[in-house]
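Peer 1: Each structure below appears as structure tokens.
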Structure 1
């Protein structure tokens, strides 16, 4: 039988930070947002404020920043 959570236990669960997830290929980024890798490495990478970066020859993006980028677009 399970016992109810105390407020302190609940706060610990809710406030535990999530690990940042890095998407490490243009294809992984494209799959996450539903487009092509070519769109990721072309127009999206050149867009002002884009979270897409090329590091050591590899395209990458922080997943949270990528989703926020689209969430707050005003186009």
Structure 2
């Protein structure tokens, strides 16, 4: 993986991106399971999902900047 090859110092930041993505994925899976059981009301998932998306955006923006800074020195 490129992270391991070129950006090993950024691995903890990459792991954080993956972790926050996982939170959003869990919320989506919970809603999907609820829908499969016949209940399509997703109101209880909306705020947690929006927060997880905001967190993911922040972490990815931070990570992209770190990669760009690190890439300048390669």
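What follows is calculated from the coordinates using simple rules that are stated; it is not laboratory data. Here the structure is a predicted model, which is why all the values come from computation and not from measurement. Cβ atoms are built from the backbone, for glycine too; each structure is taken alone.
Peer 1: Which of the displayed structures (1, 2) returns the greatest value of FRET efficiency 1/(1 + (r/R0)^6) of positions 26 and 66 (r between Cβ atoms, R0 = 30 Å, to 0.05) on calculation?
Peer 2: When FRET efficiency 1/(1 + (r/R0)^6) of positions 26 and 66 (r between Cβ atoms, R0 = 30 Å, to 0.05) is calculated for 1, 2, structure 1 comes out on top.
Peer 1: A value of -28000 was computed for helix-only ellipticity at 222 nm (-39500 (n - 2.57) for each DSSP H run of 4 or more, over all residues; to 500); which of 1, 2 is the source structure?
Peer 2: 2
Peer 1: With semi-axes √(5λ) of the Cα gyration tensor in Å derived from the coordinates and found to be 35, 14, 11, which of 1, 2 does the value describe?
Peer 2: Among 1, 2, the structure yielding 35, 14, 11 for semi-axes √(5λ) of the Cα gyration tensor in Å is 1.
Peer 1: For structures 1, 2, calculate relative contact order in percent (Cα under 8 Å, 6 or more apart) and state which one comes out highest.
Peer 2: Top value of relative contact order in percent (Cα under 8 Å, 6 or more apart) goes to structure 2.
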